[in-house]
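Structures given as structure tokens follow.
Nothing in this text is a laboratory measurement; each read-out follows from the coordinates by a stated rule. For clarity, every value in this text was computed on a predicted model and none was experimentally measured. Cβ atoms are built from the backbone, for glycine too; each structure is taken alone.
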Structure I
Amino acid sequence: MKTIKHQAEFCVIGGGLAGMCAAIQAARHGVKTVLMHERPVLGGNASSEIRMWICGATGCLETGLVEEFRLENLYRNTYPNFSVWDSILYEKVKFQDNLTCILNCSCQDAAMDGNKIKSVTGWQMTTQTFHEVEAAYFADCSGDSILAPLTGAEFRFGREPRSEFNESLAHEQGDRQTMGMSCLLQARETDSPKKFIPPKWAKHYPDDTSFPVREHTFTKWQNFWWLELGGDQDSIGDTEEVRDELLKAAFGLWDHIKNHGDHGADNWVLDWVGFLPGKRESRRYVGDYIINENDVLSGGKFDDTIAYGGWPIDDHHPGGFRYFGPPNTHIQPKQPYGIPVRSIYSVNIDNLMFAGRNISASHTALSSSRVMATCAVLGQAVGALVFFAAQAKTTPREAAKTRIRDIQAMLMNDDCYLPGFKRPVSALCAAAKLSASSGDPEPLRSGTDRDIDGEVNAWSGCAGDSVEYDFGKEVSFREVRIVFDSDLKRVPHNMVANYFAEGAKYAPPETLVKAFHLEADGREIYRETNNYQRFILLNLPGKASKLRLVIDGVYGVGAKKVFSFEAE
């Protein structure tokens with residue numbers, strides 16, 4: 001069998017949202033990157049193979065790359081379809097400069113040089129080819145942390161005892177149990193009654209006592225997530241066996257809905273069942289810091305924050321739906337909590353980082369941090385960390401210690417929100433005179449690109465309105481940064497759970513500016529007529545004494561917010 005060798009600065013294992021964001025962030029900043037992913041489609045649990053929608057911090061929508069993906073989907077996937085969603089994720093990776101993506105390639109081996117990874121090797125089943133990637137830095141975003149057993153990286157598996165972190169929600173004794181995995185199902189409403197004949201091997205659930213405390217009527221977001229097993233088994237080694245049991249249960253559940261009792265499903269057909277289980281928990285790496293329940297509930301105030309979470313502490317019972325009590329806990333943090341950079345690099349492998357559900361977290365903290373929007377912003381943070389490590393040819397740990405303010409500034413400049421931190425405003429614009437055709441433009445220099453707790457950090461303008469910097473003399477600039485309002489209070493789900501007859505229709509948020517142009521000393525230097533993104537970063541090197549942003553058109557009606565307009 002042939003072997004293809006790749007040389008890169010950075011290699012990412014796993015192409016879920018965390019791995020995608022790590023690879024794209026690094027590549028966009030010039031780091032030569034290779035992404036190795038074992039599946040034919042990108043997105044992990046969000047892909048068409050598993051079909052879990054993207055969840056994140058309750059009431060504090062994540063921005064950055066994951067918001068870019070979601071807004072692209074709202075614009076292009078007008079009648080939501082998973083193939084279109086897959087194509088959007090594929091495009092973001094496959095057509096990114098400085099990024100090589102190897103699909104259908106499962107990481108199988110790693111070569112070490114002391115405490116550093118020298119290379120990894122994967123097997124691409126479609127071409128029957130080995131791919132060997134040699135790199136200076138590696139990130140494991142595979143979920144199951146494949147590089148842990150291959151490199152000797154420290155990791156954890158299961159639940160810590162309550163005493164270790166003084167976690168009130170932890171179990172008295174530690175064990176190796178985890179949250180389980182699910183094979184989701186989707187249904188489609190038709191205009192006439194449809195029959196369902198179950199396979200002979202499906203489970204038989206004759207009445208609702210088979211599903212206590214498990215709601216199974218149709219709602220907009222009912223995807224039967226509680227159809228879960230495997231937490232009391234080995235959530236890696238027993239995956240095939242658990243998958244078989246989940247399929248029996250999924251087809252049995254649909255038989256129950258259609259043929260046993262009135263569930264309002266006469267006109268519904270089974271549209272899809274996932275044959276690849278979506279996992280919640282397996283190996284978790286150990287970093288220099290392990291986030292825990294106390295951090296989640298207290299707001300995680302870290303000086304080295306590089307991402308945040310805010311999903312409830314949502315710990316699923318390891319027995320899954322075989323456990324007849326409540327399927328999960330639901331304890332909502334009062335505020336978003338910071339996650340420190342020390343939780344995304346290995347404690348004992350010098351060039352290994354990680355993002356996703358495998359970060360350095362206790363089991364209880366993981367039950368909140370594991371959701372995909374949180375994983376995505378963690379991935380983007382890894383991409384920023386590797387840029388500064390590569391720039392100085394040092395370890396991620398050393399870069400985290402010496403360049404943390406630069407890492408945070410890069411993330412915020414790339415539209416990632418860090419609770420408790422303000423983005424450094426361009427020195428050029430901070431010293432300039434700022435005026436607007438109407439309203440107060442000063443919030444454009446607040447360093448916060450969203451409204452927080454009733455504090456408005458935006459200038460508002462209608463079509464025809466403008467805002468202008470007067471630098472007092474001719475100055476040079478290289479780029480222009482703009483942040484519009486994409487309605488961070490909207491329902492963030494990227495896809496639907498079931499297909500109702502009336503259908504869902506996606507479109508860009510009506511809070512966005514659709515058309516705008518830029519003028520330098522009255523001369524037009526850029527025009528956009530079909531904007532659907534929140535974050536705009538334009539490479540526009542030039543010179544001017546005045547720089548103006550003019551709103552030409554909007555979605556919907558009325559004034560629209562602009563959170564940032566700066567040149568640097």
Structure II
Amino acid sequence: MDEIRVILEKSQKIALENPTKSYKLAVQALEQAEKQGRALESGQAYFRMAYACRVMSEYTEGLENAFRALNIFESFQQHEGILQARNIIGIIYFYYSDYKTALENFMIALDYLNSVENPKLESSILNNVGEIYRMAGDYEKALEYYSKSLELALTHQLFINISIINDNIGEIYYLQKDYKTACDYFNAAFESSLEVNDRITKGEAHTKLGKIKYIQGNYELAKEHYIAALELFNQVNNKFYLVEALIAFSELDSHEGGNPKPHLLEALNYAIENKLALKISIIYKRLVDYYESSHEYRSALKYHKLYHQNEKEIEAGNLSRKLELLALEFSFYKEKNENEKNKLLSEKLMREIADSKAELEEIKAKNRTLIEVSIMDELTQTYNRRGLNQFLEEAISKSNGDYDVLLMIDIDHFKTYNDYWGHLEGDRCLQRIASKLKAQDYKNYFVGRYGGEEFVCYMKVADVNEAEEIAEKIRKDILDLGIRYTKNPYSEIVSVSIGGVVDKMTPNAISDYINAADKWLYVSKEKGRNRVSIGQGL
């Protein structure tokens with residue numbers, strides 16, 4: 001086998017597990033094919049690039065490469081290539097909710113299957129057509145295509161296809177509230193996934209079985225399924241499905257009288273990191289419902305604003321991408337016959353795209369501001385735990401030869417202060433101390449509220465001695481505020497105990513360093529409070 005075909009086979013094998021490398025290999029194959037004047041291999045390279053783009057969610061570039069592949073395959077009347085290109089084009093249009101164009105491409109592909117025998121691809125295309133009818137709400141037609149697809153997959157023992165199709169059929173019955181039949185299909189999907197050790201499909205089946213068990217009132221079994229799903233998705237580091245499982249788990253938390261926030265906020269972190277806009281909206285809505293039910297209306301309003309702003313970004317983003325796809329399609333079909341009228345239309349379209357992108361960037365900027373708000377503690381206007389974790393990871397990752405310092409600061413006898421003055425004055429005390437902590441000025445310095453009356457400070461220093469001097473200065477600055485525990489002018493002044501750790505830290509050990517700083521804080525407490533205790537390393 002020649003080198004180009006070897007590269008293309010490698011690209012195909014790793015497309016799902018490492019799409020970035022798959023894409024690079026396809027580009028390498030394309031460069032060699034073009035140098036050697038091998039047009040058909042160029043088409044195959046473009047197709048492999050399109051497939052890798054689809055896995056990476058780079059849909060616009062994926063569509064462009066798929067059209068290039070299609071153009072080459074059509075010039076050679078290479079039916080299998082045309083079929084593959086039409087299928088990937090249909091999938092990309094499906095992702096952009098252009099179901100009409102997606103269906104047209106799938107139907108063209110099905111026509112070519114009369115002259116090409118490829119059971120795996122035929123099963124996939126039939127399933128894709130079923131997906132379109134499901135999204136359109138025509139469940140009867142969807143089941144018709146799913147059944148044809150499943151029959152083909154069972155005949156040829158295509159276990160991955162069997163698992164995916166059973167999962168899709170189960171989803172139809174789930175939507176129709178026929179939970180017994182849905183459960184049967186989800187179980188079948190799970191069994192098929194065992195044959196190929198497909199962890200993602202297995203995890204999806206666990207999540208959906210968990211949802212059904214939750215609806216049926218079997219909460220312990222639902223929890224077991226959710227835990228199994230989270231474990232599988234963590235093994236393959238698939239954040240998309242992990243977010244879905246965490247959202248489902250949070251609903252179970254609420255029903256059992258627990259707090260859904262931990263699972264929802266974990267899901268939100270992953271969703272924001274991976275730009276899963278639709279999932280972000282779902283999580284914001286769940287947080288609004290939670291805070292409203294807890295009568296925490298300020299927090300509910302904050303997430304309500306985030307929800308609507310995110311919805312605006314989704315809408316603008318969809319419009320922008322649809323215009324890009326339209327321009328790409330227009331260019332593809334008109335490039336060989338572009339008269340003056342077509343040129344003017346193309347220019348107008350490009351202006352609309354530019355305006356749409358500008359609007360999208362404006363909305364994104366507003367969203368970044370709102371996300372910044374969501375990582376702040378409302379009372380003290382310092383970072384909350386989520387914000388702390390985010391900024392600690394960023395700061396520690398920036399290695400410049402200095403030492404990292406984590407200080408854990410706890411207000412001494414804060415309960416005594418609160419009991420005497422009341423919660424409103426307790427809040428004012430927290431705010432005054434937080435302001436003093438924020439006013440410190442050190443290298444890469446920032447502060448966050450860890451919880452209750454505990455704060456975390458971070459900075460970079462040259463050595464341990466500098467860290468000790470800074471911590472001692474902070475301790476004295478808090479004393480200088482002169483906040484007394486009672487009205488008695490001779491009562492003690494509110495003080496803080498400080499524990500800290502100094503090291504050249506690594507981002508994956510943040511929780512270990514926080515624990516170490518916390519242990520040194522207790523050393524300060526045991527020595528009588530109003531003290532500083534700093535350790536080096538873990």
Structure III
Amino acid sequence: MDLEDTRKIARKYALKNAIDYGKAKESVVVNKLLSIDPGLKSEIKALYKVAMGVCTEVNALSRGELEAEYSQYSEEFKSLDLEKAEKSSRPNFNIDGAELTKMVTRFAPEPSGYMHLGHAKPVILSNELKKLYEGKIYLYFDDTNPEKEKQEYVDSFKKDLSWLGITFDKEYYASDNIERMYGYSFNLIDSGNAYICECSAEEIKKNRFDGKACSHRERRTDENRALFQKMINGGYGEGEVLLRLKGEMKANNTSMRDPSLVRVKKSSHYRQGQKYSAWPNYDLNTPIMDSINGVTDIIRSKEYELRDELYYRILDLLSLRKPRIHEIGRFKIANNLTSKRKINALIKDGEVSGYDDLRLVTMMALKRRGILPDAITSLMLKFGISKTESITKLDSLLAENRKFIEPNAKRLFMVRDPVKLRVNGLNGKEEVSLKLHPHSDLGSRTYVLSNDFLISSADASALKARSRVRLKDAITIEVKEKSNNGILAAIVTGDAAQKIHWVNSGNYIKCKILLIGDLLNGEEFDPESMRVYEGYAESYVSNLEEGESIQFEREGFFNLENKKDLSFVSI
């Protein structure tokens with residue numbers, strides 16, 4: 001490559017790096033260049049000089065300028081990203097022993113809160129397995145914790161999963177199978193592998209820590225059966241008894257130190273009411289429900305890894321078929337929250353408005369903000385089935401989102417912090433037609449120009465007497481005079497190197513601009529996480545549909561979150 005070709009390619013990858021991560025890095029650009037032409041290693045110093053130059057130029061661009069220049073490469077990079085995702089993710093989906101058309105996966109949320117990005121990763125990966133192996137995916141609600149679960153959460157999960165485009169082949173509930181769990185519990189008692197324990201919670205905790213068995217462990221089978229039946233019949237209060245598995249009290253894996261299987265809960269259940277008071281827990285329900293429903297492969301967070309031994313022990317003791325388990329690293333968004341307790345505290349303090357607050361990463365918040373399901377899916381597939389914990393910034397999701405919305409996002413003008421500009425020479429008959437997208441055929445909008453404009457204060461401050469500037473896609477002007485009241489200019493012929501966006505008197509409308517940042521600064525809520533500005537957008541915005549994503553040129557991408565008050569939220 002000659003120097004000019006090198007510089008052009010370097011700038012292209014610098015633009016890509018800045019779009020994806022907010023800033024172009026010379027080392028990334030150099031590595032890209034070397035991957036294209038390894039022979040450039042002999043000119044590494046010159047290469048770094050070129051990369052440093054283009055990165056400095058690219059990092060000086062406004063977001064709008066960056067996106068406008070990047071748009072010429074967006075389709076090329078979209079294809080490359082899809083190819084990369086295909087190569088990097090799909091090999092990780094190869095499952096030893098899996099057979100085409102016989103794969104059955106499941107997603108097993110507990111309906112004790114709203115769906116968020118952390119839930120999205122396992123269900124999207126499970127759905128990908130279904131598609132790759134032409135199998136099935138089931139929706140299983142693990143709902144045996146009556147004081148925490150609600151029908152509202154079930155409905156919300158189903159709505160969000162539908163929005164993500166995931167269709168399930170079967171839906172079932174742990175709470176509809178309580179009596180079946182009782183039957184399996186009696187089997188464990190009869191085989192000498194489970195017993196009723198009447199120790200206090202403190203005693204159980206201490207004995208587990210010490211690796212010491214309690215006296216109840218040696219109860220006779222008939223006594224355990226009678227006590228468990230009493231437990232089923234409602235004869236005990238909360239915390240008085242537990243059905244526990246006989247594991248190994250000296251096991252290094254503390255999950256095997258006689259874990260609890262069934263406990264007493266007196267709260268009314270959203271689905272079963274007061275029908276039951278003895279409630280099987282996750283460790284008993286899940287392996288049995290997976291096995292009897294024909295699930296072959298399970299994707300779940302590696303935080304459950306120590307419980308795999310218990311999962312398989314229960315199935316072995318009950319002579320039930322064993323599915324394959326595939327652990328994945330948890331997915332976290334840096335500087336954000338998914339904890340219901342912590343979000344509730346922010347809601348109580350009035351810091352966020354609710355679970356659909358635009359700064360959160362719940363599905364309902366992301367949908368409201370203008371994030372597309374395809375963007376969420378694309379991001380999750382990049383991580384594949386790996387135990388590596390996925391910690392990323394929200395910018396990564398926003399970058400994915402922009403790839404999908406850019407081809408159909410209308411380009412419009414909006415001015416913040418406006419300065420008045422009067423242009424002499426317009427007679428009220430000058431008409432301009434502005435394309436709604438530089439590359440896609442989205443049509444155009446037409447305005448008749450008056451003498452009075454608004455431009456941004458940042459652009460106005462850079463103008464001096466006799467400066468020539470192009471009001472983008474409209475007219476070229478020359479500044480005649482600047483004062484505290486604004487700028488006076490006149491139309492001139494020709495073009496100008498500098499182009500600025502504008503709105504014209506009679507053709508603009510006030511709107512609200514919401515700029516969203518990270519919810520947290522370190523561990524604390526950031527009061528600057530959402531900043532609200534007044535904007536002046538061209539009147540075409542009144543034609544937009546609520547939920548439509550557009551680009552305000554030189555400002556960035558936004559979603560019309562509320563048409564009534566013309567609120568645009570940054571995406």
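General observations
- helix-only ellipticity at 222 nm (-39500 (n - 2.57) for each DSSP H run of 4 or more, over all residues; to 500) derived as -24500 - corresponding label from I, II, III: II
- Comparison of I, II, III by distance in nm of label points 7 Å out along Cα→Cβ at positions 10 and 106 - largest value held by: III
- Structure with the greatest value (metric relative contact order in percent (Cα under 8 Å, 6 or more apart), set I, II, III): I
- Comparison of I, II, III - label where Rg/Rh (Cα atoms, Kirkwood Rh), for residues 266-497 alone is highest: III
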